[in-house]
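Participant: Listed below are the structures to be examined.
The numbers here are math on the coordinates, done by the rules we state, and not lab data. If you're wondering where the values come from, they're calculated on a predicted model, not measured in any experiment. Cβ atoms are built from the backbone, for glycine too; each structure is taken alone.
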Structure I
Amino acid sequence: MSQAASWDALTLENVSLTFNAGKPNEYRALAGTSITIRRGEFYCLLGPSGCGKSTILNLVAGFLRPDSGSIRMGNREIEGANTDRVVVFQDVTNALLPWLRTYENVEFGLSLQGLPRTETTRRAMAYLELVGLKDHARKFPYELSGGMKQRCQLARALVLEPQVLLMDEPFAALDAITKRIMQKELIRIWQQYRMTVIYITHDVGEALLLGQKIAIMRRGPASAVKEEFIIDQPYPRMITDESVAAAYVKAEASLQAEVGVSLNA
């Protein structure tokens, strides 16, 4: 991965954001949210629907600006979208361009940077090989399985050599076996490149298998981080590992408390 300006942590400090302020449908998504994510850390955001997980992802991506507070990579404030922060979405079908072949989807972002076609194709093929899709480079999206489409989307993000990979429930639509395969592949790639990963999930087990640190979000509106768990367990992990199982009980209880409150409100 490319080495850009030095930074040791990505921080959200007292971040608040309200949608449709002053209107009848005003909604305060975040209130005084503070998070510190070390460079190279795998950080999972876990919480009920409507708790602001995707809002945080969009703020870090630069798609949204907070009403107050700051978002920084080291000393540099995030003020807009940039290829040093790339998003991998859940909806793989609509995320890929159907008229482009697999390798063309991967090289699309590079082509917008004005690089020679030979160079963009070379890089695209290298990252397709990394995710195990080199033999499917000339297929169109409709010819790929769900897991293959997500591999393609992952390669398209990685080819830009981001410092921060933002993942919004990327494997939620996959079957259980494919999901586990993709989780292992993601950890393999992350261990190889050590980019920072911010990963959104509703699944306690998934968060514990992947994350070094897990943040439980309070229910919305006016959400914020409720508590964090550090998972000090080497990869690959199993839910039955003693430390993982203990963290599972605590994290699930914390999450269920938030879901229970929201259901009974």
Structure II
Amino acid sequence: MASVNLQYVTKETTTNLKRNFFITIAAVLVVIVSMYLVGAVFVASFAVDRALTLQTKKVEVAVFLKRDVTQEERDQIQRDLVAMPEVASVVYESKQQAYETFRKLFRDEPDIVENTTPEALPESFRVKLKDPNQFAVVRDRLEGRAGIDQIQDERKFLSRLLAVVRDVRLLGIAIVVLLIVAAGVLIATTIRMALFARRREIAIMKLVGATNWFIRIPFMLEGVVQGMVGAVLAIALLVATRPLYTNLLKSFKFLNLTVTYGEIIQNSAWVL
């Protein structure tokens, strides 16, 4: 009996899929697009979260020196920084070193580089703290000191960046949810059309004692098959288009965003 039921369910599911071929294709395509975007959002979020975590660990306090700072003032500032218990490391950056860093950051903007000279950039101390939250303590000790022009905390930039990422992510999730709902509605419509087309057969089956579940299962499996096929193809498409969005992620050079094939599969497999 079980084998007969299984054979019947398989046959009916296949028949329904073939009978509504074009609607089935449309449903699968909507699932592919929806799941692809869902996977893309999660893969991008994974890459951004990892990059921001690494970037947070590398956050430094930049102590910019005045143009007329003396050697004595420079040395005293460095000694005081090294002596602070909150400080993990101190690196001096000369005008020339600052210029080399500037050139790397703006290597795709030759006009900006050509119009900038080492003398236009300030000397600085790059200070890494044991605990980035101790910035205020270090700043209060340094503010007003002779030779210091400005003290910057890179966390402010990261905070603004995190806010932008959060807003973009919420927008992406909202769009994805709408697409998933659309896919669900289309699959449900396909099932309803199949039920309507075979309403007489269903009525006869009920008359001879078929249970509701016996009648429903083939139609439910039709939706499951459409969803599974769409999800598998969406993951395959994500893997196939990795070079495309990897290049897109690389445009955010300051974050060094990367993602491997394994990470793509790992972060998108849940759609199954």
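Participant: Comparing percent of Cα pairs over 22 Å apart across I, II, which structure shows the greatest value?
Facilitator: Evaluating percent of Cα pairs over 22 Å apart on every structure, the highest lands on II.
Participant: Comparing distance in nm of label points 7 Å out along Cα→Cβ at positions 135 and 231 across I, II, which structure shows the greatest value?
Facilitator: Numbers: I: 3.1; II: 4.2.
Biggest value here belongs to II.
Participant: Another question, if that's okay. If helix-only ellipticity at 222 nm (-39500 (n - 2.57) for each DSSP H run of 4 or more, over all residues; to 500) computes to -11500, which of I, II did it come from?
Facilitator: Working: I: -11500; II: -23500.
That value comes from structure I.
Participant: Taking FRET efficiency 1/(1 + (r/R0)^6) of positions 223 and 247 (r between Cβ atoms, R0 = 41 Å, to 0.05) for each of I, II, which is largest?
Facilitator: On the way: I: 1.00; II: 0.70.
Between I, II, the highest calculated value is found for I.
Participant: Thinking of I, II, which structure, once distance in nm of label points 7 Å out along Cα→Cβ at positions 87 and 111 is computed, gives back 4.0? Spell out each step's value before the answer.
Facilitator: On the way: I: 2.2; II: 4.0.
Value 4.0 for distance in nm of label points 7 Å out along Cα→Cβ at positions 87 and 111 corresponds to II out of I, II.
Participant: If you don't mind, another one. From which structure (I, II) was relative contact order in percent (Cα under 8 Å, 6 or more apart) calculated, if the value obtained is 26? Before the final figure, lay out each step's value.
Facilitator: Details: I: 26; II: 36.
This figure was derived from I.
Participant: On to the next question. Quick check for you: by mean projected area of the Cα convex hull in nm², for residues 7-62 alone, which of I, II is greatest?
Facilitator: Values: I: 4.5; II: 6.1.
Greatest value across I, II: structure II.
Participant: Suppose Rg and Dmax of the Cα atoms in Å, for residues 119-214 alone works out to 13.3, 41; of I, II, which structure was it derived from? Could the numbers behind the result be given before it?
Facilitator: Details: I: 13.3, 41; II: 32.2, 97.
For Rg and Dmax of the Cα atoms in Å, for residues 119-214 alone, the value 13.3, 41 is produced by structure I.
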